[in-house]
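Novice: Please find the structures below.
Where a number appears in this text, it was derived from the coordinates with a stated rule and is not lab data. Note that the structure is predicted; figures quoted are calculated from it, not measured. Cβ atoms are built from the backbone, for glycine too; each structure is taken alone.
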Structure P
Amino acid sequence: MQAKDVAIVLLAAGNARRFGSDKLMADFEGAPLGSHAAHALIGIEAAAHVAVCQPKAAIAAVYARLGFDITENPHPDRGLSGSLHLAVEAATKTDAEALLIALADMPIVHASYIEALIAACSDDVVASFDGHQPMPPAIFPRSYWPDLLATAGDAGARHILANATRLAAPEGMLRDIDTPDELAASKVSLHRIDRPQ
């Protein structure tokens, strides 16, 4: 799969209840937490770059400045699947052959790893793998989009990813952040992972 044939969608509409404040605007290495994944993604040539955000979310302005199209999720309480449905709807407006889903609260994922996911995709779903379970970022060929639209609740595409091809990631890269303590731990992980020059 070539990147130009992929719609890249960043999911950023979670409620962050465990964090206790606006998680995606929290400082991480001198920039909003939610901006790091966006910076990694926007430099990849793609059929579209879309961010799914809550209405009036502060991070949406950051994404818009970077060049993302903003899709609002007015019902974040319905769970992750609602954002997945909006991602598929955005992708269907393009000529993309696949949809790459990334999460805004995973700030350590490198663009080079995303590019490897895209290159590994042909006819099957390809999921990231941390050594324990398949997870986002993940790429879904167009033939799987109806399956994404059939998801419900907060489990999202977990059952689809269970059978996906897995691409191992460097240790710590797939860390997501749900609490302030995890934010601090992720800063440690960031400095343990070699960043590409």
Structure Q
Amino acid sequence: MFSLYLNLGFDHILTIEAIDHLAFLLVLISSVKPTEMKKMIGLITGFTIGHSLSLFAATTGIIAVNMDVVEFLIPLTIAVSAVLNLIMNQIRIKQSNLIILVTVSFFGLIHGLGYSNYLSGALANSGESIFIPLLGFNIGVELAQLLLVVPVLLLGSYLFKWFPKLNPKWWVYIGSILGLLISLYLIFS
């Protein structure tokens, strides 16, 4: 059971159907310097914790979920994050790591709700306890995110090392604008 849901967690991230999750990761990656691997891993983990908490709460029936609202809020979190990245990059405000972590974790809560209907249906049909499957799923999500993020940050670090004249602002612009465009597509499609 654990390995089945571990794979499901991987699939939740590593498929084109997870474009919303991938876009959020893209915006998140662009919010830090490529050399800030420790900070990025902390943000990813904060996102997963938020994702896990809301997934647990919705799957167990602690909270009720209006999927229409959640499906609107998910791309909205991507758009808000992208716009904040662009604003902060433009006016060069030093961002508080704690505020960023809390925001990312809160957005993780919203993203976790988006998958709760599917997962609660699958778990209800299994007749098993939900704790081991949820643990497997969330570990799969975290590992898949790290599998994507670490190589991108390493590549970014080497790009800035090999090409020292590259303006670090472009790291923020590219990821944030792409994420914003994807979020707008998801909102209006």
Structure R
Amino acid sequence: MENNWQKEIFRKKEYWGKVIAISNDMIIAVADNHIDIRKKALEITTNFSCFAVPERPDMYRILPLRLNSLKLHEWYPIYPVKFFLEDGSSISEEPLIDSGADISAVNKNFGVSLGFIKDKHEIVSTVTGIGGTVDYLMRETEIEIDTFRFKARVAWLQDENIQDIIIGRETVFDLFDIEFKQAEEKIIFNKR
């Protein structure tokens, strides 16, 4: 499956904030909610799936959702990653590997330790997630995963209360095939 419908939802704003029905890699119906989309899609076919399009699919999403669990699996999908400073030295971290995050993000203090500096004339952007909104500045840094070193963009979060460091899909998920094995409590990075 090519997922052409995913490209279409970014180009056509009339889908933003709606629920769509997909069949054979095509959008077959659009509605305001899941009840209405089911009725519309069933008039066309019984072979469909639904997707709730975010209000702004063109915006970055990086904030994790945290809630109490009835059953806790005591494992986070974290993986050792080296972040390089301009002088060639590195800092090793174990960030969350988040397939739901569009881009990678580092917290304010870690960004400072990497040498990130905010210019007084720099325009701060805002990212929205399920957890709320946070200001960020885009930076590029070199990172290394399993001896493979590359440049990646990261959102340097400006809220000092956020401690997360996240590896998101941009760049990293293009360079590696990543397997999440929760039962075995491990992640496998396979260089493409």
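Novice: If you rank structures P, Q, R by distance in nm of label points 7 Å out along Cα→Cβ at positions 106 and 154, which sits at the top with the largest value?
Specialist: On the way: P: 1.9; Q: 3.5; R: 0.3.
By distance in nm of label points 7 Å out along Cα→Cβ at positions 106 and 154, the leading structure of P, Q, R is Q.
Novice: Out of P, Q, R, which structure matches -9000 when helix-only ellipticity at 222 nm (-39500 (n - 2.57) for each DSSP H run of 4 or more, over all residues; to 500) is calculated?
Specialist: Values: P: -9000; Q: -27500; R: -3500.
Clearly, the read-out refers to P.
Novice: Tell me which of P, Q, R gives 23, 20, 16 when you compute semi-axes √(5λ) of the Cα gyration tensor in Å. Please report the intermediate quantities before stating the final value.
Specialist: On the way: P: 23, 20, 16; Q: 30, 18, 14; R: 34, 20, 17.
Label of the source structure: P.
Novice: Taking relative contact order in percent (Cα under 8 Å, 6 or more apart) as the quantity of interest, name the structure among P, Q, R where it is greatest.
Specialist: Working: P: 25; Q: 47; R: 19.
Once relative contact order in percent (Cα under 8 Å, 6 or more apart) is tallied for P, Q, R, the winner is Q.
Novice: Here's something else I'd like to know. Compare Kirkwood radius over Cα pairs in Å, for residues 50-89 alone across structures P, Q, R and report the one with the greatest value. List each step's numbers first, then the result.
Specialist: Numbers: P: 10.2; Q: 11.7; R: 15.2.
Evaluating Kirkwood radius over Cα pairs in Å, for residues 50-89 alone on every structure, the highest lands on R.
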